[in-house]
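Values in this text are rule-based calculations from the coordinates and carry no lab data. Just so we're clear, the structure is a prediction, and the values are computed from it rather than from any experiment. Cβ atoms are built from the backbone, for glycine too; each structure is taken alone.
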Structure I
Amino acid sequence: MKILQIIYTLGAGGAERFVVDLSNELVKKHELHLITFYNEDNLFANYLDINIKNKCIDSERGFNLKAILKIQKIINEIKPDIIHCHLSVILYLSPLAFLYPRIKFIHTIHSDAQREPGTKFQKYIRKLLYNLSLFKAVTISPSCHNSFVEYYKSNKAYMIYNGRANIEPSELFENCKIELYDILNETNELLFVHVARYNKLKNQEVLIKVFNRLIKENYKISLLIIGAGFDSTEGRALKKLATSSVYFLGSKANATDYMYFADAFCLPSIYEGMPISLIESFATGCVPICTPTNGAIDTIINGVNGYLSNGFSENDYYASLKSFINSKSMISRQSLKEVYTKNFTIEVCSQKYEDLFNEIIKKQL
């Protein structure tokens, strides 16, 4: 089977990390091609399997016809059986789906179905493509699937949980240990980690206010924030708001190394799909403390394999962090790793995508 994956970049994001892992797994049995749009911001590109045929079309920013023509040229050269796209790349492929009826087009929705399109026009285009069966939609958690059904008034979607490749300490693991030793003041501090680029929808202002509050109450805790974007005007304002026990480490390809050292993983987002960072917290045994977003509500049993706040406010998230601090030894790291092994390995995820691809191809025969 010839499979073409298309995503904007391989930068520091959950969808991007997922595409790398899925491509690396699929290429073990299939011919795998990958198209990205932009040369910059490709943090995870070095993690691609050498057998993947990777090409960047070096597109201009913003929607443009040249990108469609470049993709069309590659399609003509490759002649793929499956084109699997992610995020808003579906807009670029919408005219090509009409031109290539033999090729099967798949679109993975990486967030809440109502939130991801961005505009009414994009919603209309997607709804048309899904209803005409020009694209098969894939949702990534039960709650995301429900949002698809509600938003598009359609059940024409497949649900496949996101997966993540097995996580081992990287070659930078010892450097990470040294870095943390240098910045942490107390050996008995609880260490928390948040992994996400700056975005208002990640609710990072609430996260910082909660930590400021707990630190003012003399809790010996520290927070690591790993992600890009905090050099923006709003990002710098957040940095100024944070106490000295909140550390902004910037973008890290080895973010999971820090999860091995952390006691808990913080995800206070306003909405999500099925966060790769949440899967990584299970895989590394780092207790997740989340707001009730898609993905989190599908996987976390409060107090059993993580903590779910009642809502998205500062008080709600503060209460969940206090619950963890007061009963931090209740959840074992091994039990969290078992959640990953049973539900979120890339092998299981890849097999489900492969089954979907085969099913769609056979329907044409």
Structure II
Amino acid sequence: MLKIVLGLLAFIALLPLGILFAFRGKNHSQFDHPRPVPKDGSDKETAQHYAIVRLVLKDRADTPKLDRKATLHHMRETMDQRGLSYEINARIVPVAVDDIEGEWVIAGNADPKRRVLYIHGGAYMVGSPQSHRLITSRMSAHTNAAVLVVDYRLMPENSRLAGVEDCQKAYCWVLENGPDGESDADALIVAGDSSGGNIALSIAAWARDAKLKSADAIVVFSPQTDLTLASPSLVANVDSDIMQGASFGPIVKAPRFVGLGFSFLMHRINPKRSIVSPLLGDLSGLPPTLVQVSGVEMFLDDANRYVNKANAQGSTAVLQVWPFAMHVWQAFQIPEADEAFEAVEMFIATQTAVETQDNVTIDGS
């Protein structure tokens, strides 16, 4: 009996070390510098942003106390309803990408041979094409492209890799299919927000390794890039991140082995694998990438480390920081979102020959 007790105690004592050894990725602190510089003219909060912040906090306070399954259903339903409540200037065309449901979002100025594959966020567990129509309609207008959004498989009903595989399938499909049927894409942009930004960055590296046609550009909003939870801002910005601090904070504040174990159990994959932690992979030979992030959100250093490493390894990556904005502020009708999409338009115009909103042709050569 004593041997069993001693063995159990030894197992408990060694378990944290085993988790750290198995799941902790390579130290990337050398990519904490240079530090991000706030975007010019973005240092003042508008009244509209402040009102949205108050609304988010009120919604959280009013969230009903439900069991886990009911809470997830409520979150998904609420997110979809909010997305459908916006009036958008785009045409919605349902589409099936093999067995994956999705939709085309097509602004009036969109060229069907210019395409965006947009991967919605939602912590890998919520979100849909419907929840993100404000973002995707604006993306279509500002890139002059038809936007494809797929309803990829979500956790916890499915594994983390199932959703990634759906988005990989959509990438291959959109290269050869547009809103008018089969045709090659003249230009392709891959974009996403938060967890969708994670998948977008993962797909960029996967397409390179699979020797597929490369996207012309990548655009991501507030992406998570490291599931090993090593970025300093995950803890430093817990209290200032109104979108994620309350739910994600306890995990990152816990001992490191606890967070790593949670990440493994939640995603059902080793968090240091680059397919789910794009920061930890090879970032050379990637398409030009624009990353927008808030200076007060938990994913600030995920974004900064990714951009610094990508540039160090020879890719071109640009980081734009709004010093006070909330996580994925581009999803709201506020002046800060207007600024963000104007910056997206300028970035995309430098990567592809495109007629901008003002009908001025910019050649990216």
Structure III
Amino acid sequence: MRNIYLVIAFTVSTTILSCGDKTEIVRQDTGPTVAVKVNSVATGSNSFLSASGKIEAVQSANLSTRMMGFVTKVHIKVGEEVRKGQLLLSINNADLSAKSAQINARITEATVAYRNAEKDYTRFRNLFADSSASQKELDDMTGRFEMAKAQLEATEQMKKEVVSQFSYTNIRAPFSGVITNKFIDEGAMANPGIPLMAMEAPGIFGITASVPESEISEIKTGSKVTVVVKSIKESISGEVTEVSTSARNTGGQYLVKVILDTSSVAILSGMYATVQFPVKRKTQSKAILVAKDAIVTKGQLSGLYTVSESNTALLRWLRLGRTFGDQVEVLSGLSAEESYIISSGGKLYNGVKVSIQ
């Protein structure tokens, strides 16, 4: 019995010595071996220029008014589809209605004065032809007639002005689209030039990217580009439609507009994306590329599994860069000489035994 105690004591002491001051439990994986396939790291040349921007609808508008007044009714909601000419918002127009009534009264008065002057002018013209009226009398009637005519035309122009102002009290959709934002509520005061709501026509989207002066000469209108939208993990083709020729107000950056081919991709206005211009860079470097399907994400972390020297799976955290089709660039965490697990026949986790197929 004493020999048994000595063996137990020796075993315990050996475990403590091997672990030192910090006791650690090492789990031996006794599960089955997972069959895996590995890929070598690919390298590519960074023979393109990348520029970031925000996706926006090509046709969009911020609607405002030229009249000051209280909003009496908001007829739509954010996200609602509207048709061209549909009433969106109404502003109190009591003052304008009173002004319109006054102008209508002035038009009536001017019309009566014009008709009377016209009759007098016609009569005196006939009298003058029969030598029954003097030249001065005809000239006086002609002047009265012209003044009455001018007064009528002036009041009619004032009427047109009031009618046009009524269009600013009833805000209507300038085109068919979707309401994307609303900046005012019922009862609030609308002020001239202050946006009341925003809308856009979905279907055609574009992106404006800033390009440095050292590269702008390489970008031409009509060039085909690739736009990477990280939020939906998609790459979209596009075409350069405008290239700015001045960087006066953009801090040395030239604006380039790209129209996107969104026929098969569901994107939303406001998404951030990266435009990859296929231009010849003055300095090129080799990029480390891995398959996107091999990437493992946990929260904000991204990584992939590699095979350790003891043939076990090892999760390696990475810092990723740009996306190129079905591959993604690795900025740090993996070297060009290493390989990684692309697929497995079972669940992978740190320490599981693997066999390379």
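To which of I, II, III does the computed value 3.6 (distance in nm of label points 7 Å out along Cα→Cβ at positions 244 and 276) belong? It must be structure I, since only it matches. Have a look at I, II, III and say which one yields 62, 37, 25 for Cα extents along the principal axes in Å, for residues 68-211 alone, as calculated. Corresponding structure: I. When relative contact order in percent (Cα under 8 Å, 6 or more apart) is calculated for each of structures I, II, III, structure III comes out greatest. Computing Kirkwood radius over Cα pairs in Å, for residues 92-171 alone across structures I, II, III gives 14.4 for structure III.
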